[in-house]
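Okay, got some structures for you below.
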Structure I
């Protein structure tokens with residue numbers, strides 16, 4: 001019988017991570033798309049780091065950062081009373097770091113395609129920067145928003161190394177789909193592993209198909 005616990009937990013983790021990264025990633029992507037600061041390459045490199053860094057390395061340093069022995073992890077325990085490691089909140093923090101480039105990079109590309117022209121036109125009509133952003137930049141970057149959210153959600157669903165290092169394998173608390181598959185294989189429960197793996201395969205293909213379909217249907221608006 002299919003265990004829905006890891007599936008529901010994974011969906012919850014992916015949804016929360018996507019929402020958090022949407023709040024954090026939009027201003028970061030906009031700054032990267034519009035700034036001429038010398039700090040831009042450093043922030044771009046930091047954003048892209050999870051793409052090349054082994055997940056276990058990132059998970060190891062996040063485990064140290066979030067552990068009760070660290071300043072941040074110890075402060076969390078003193079204030080909240082629970083640890084960040086081996087908890088759902090810890091998984092969210094780890095997922096935010098690990099999926100950061102999948103939110104920021106599509107948005108940055110979309111914002112860069114908008115260009116300065118539409119924003120300057122809105123400013124000439126009396127719009128503030130914030131008004132111009134929401135009424136001009138966001139609608140013109142809709143394709144980037146959809147792609148960023150879909151890719152972030154899908155990437156979080158497929159996490160393994162980072163979530164295993166930070167959250168372990170606690171059923172009902174930190175056991176997501178990828179870890180459940182690993183456990184099923186270890187215990188020779190191949191039928192359950194096949195069901196979850198096939199579901200992820202279909203889901204991943206559907207996500208890529210959706211992203212490519214959006215890219216073909218909605219052209220980039222260059223300013």
Structure II
């Protein structure tokens with residue numbers, strides 16, 4: 001797989017600001033619709049306004065920030081329509097990446113998938129440790145597609161994952177409660193088994209259903225956002 005960026009290159013101030021701002025938006029520290037006040041953020045991040053403005057522009061391209069003419073930047077809003085669009089697009093993109101991974105994966109890839117599933121299973125039942133679940137959940141989904149040879153496909157998949165994760169973090173309390181009534185571990189195990197068995201049609205169907213169920217639970221967990229049709 002050809003990397004899109006040089007892993008040995010020293011990160012610029014704009015890159016560091018982008019990573020930090022993305023983490024705060026995805027993590028729910030910054031709420032939907034919040035105005036990005038560049039001067040306070042620049043002081044907090046210890047960077048000048050230029051790199052921070054570039055960071056906000058980069059995140060606008062990722063769908064996490066909106067640009068308002070002559071008014072600066074805001075954290076992108078959320079809606080039922082947006083979640084449905086993100087979910088449907090992620091189903092298409094992640095299934096493509098998974099099918100490619102199944103076609104190109106070797107024994108090392110199988111080992112990564114099994115190990116990631118095992119690690120995720122160890123933390124799935126501990127609803128109080130959301131950070132551990134989030135980290136292992138991301139690692140599992142990344143392991144599933146890690147043998148996909150397309151760097152562009154993997155980068156787009158990662159952006160869509162982040163958009164979904166923002167919904168999950170903003171609805172953390174309700175989503176965690178809903179997950180207690182859902183056999184998430186069985187869903188992940190079935191998905192891992194199908195992938196390692198090279199059963200691409202079954203793995204694709206399981207992944208689509210898994211993502212759709214997550215979206216449904218998020219809508220139920222965030223009634224103040226999803227009370228209406230939009």
Structure III
């Protein structure tokens with residue numbers, strides 16, 4: 001279910017379909033592949049990186065982003081908000097909530113920002129990309145074959161919280177992200193595997209090496 005995915009770092013992915021390239025939150029891109037479709041979850045530098053966006057877009061790239069990000073982009077840009085449905089190039093999807101509710105994180109990703117995650121049907125498989133979020137009640141209704149969830153803590157769910165979310169939505173496979181580069185330890189992925197049981201976890205290797213020390217936020 002992950003053979004078409006490349007993980008660059010943090011929450012940045014490329015999915016290569018049959019004749020379509022889909023990027024999500026490109027940052028640290030290590031390929032020259034251009035985007036047919038680009039999804040951005042929110043405005044923080046490790047998710048909306050204009051240099052990387054400009055690197056992957058081409059004439060005709062269709063971009064989906066929250067309104068504050070969409071306002072900074074040109075081209076074929078569609079502003080989205082939680083609850084929206086989308087369809088592009090044979091890809092169907094739903095835009096879902098992504099925000100903090102843990103007190104010490106409330107200013108990191110406020111609900112009022114209308115930042116997002118996505119549930120995307122890519123090929124015959126449904127994928128949930130959580131963006132940056134806590135385990136908020138709205139997400140428990142998500143049903144997807146694969147769930148990419150942040151585990152690094154500080155700004156998002158930590159390992160126990162992320163494990164609780166995937167147990168609630170019961171994907172066939174869970175994939176940890178958003179750790180080891182800005183916050184969170186590399187070893188958090190194995191801890192997530194243990195805490196998420198009985199949900200199966202697959203740990204991808206990023207194309208960028210993990211830094212010895214977290215990158216500056």
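Bear in mind these aren't lab numbers, they're just calculated from the coordinates by the rules spelled out. Since this is a predicted model, take the numbers as computed values, not measurements. Cβ atoms are built from the backbone, for glycine too; each structure is taken alone.
Structure notes:
- Label whose coordinates, when distance in nm of label points 7 Å out along Cα→Cβ at positions 11 and 59 is calculated, return 1.3 (choices I, II, III): II
- Among I, II, III, which structure scores highest (criterion: distance in nm of label points 7 Å out along Cα→Cβ at positions 91 and 123): I
- Structure from which 30 was derived, relative contact order in percent (Cα under 8 Å, 6 or more apart), options I, II, III: I
- Entry that produces 17.8 once mean count of other Cβ atoms within 10 Å over residues 83-90 is calculated, selected from I, II, III: II
- Computed 3.1 for distance in nm of label points 7 Å out along Cα→Cβ at positions 51 and 75 - originating structure among I, II, III: I
- Among I, II, III, which structure scores highest (criterion: volume of the Cα convex hull per residue in Å³): I
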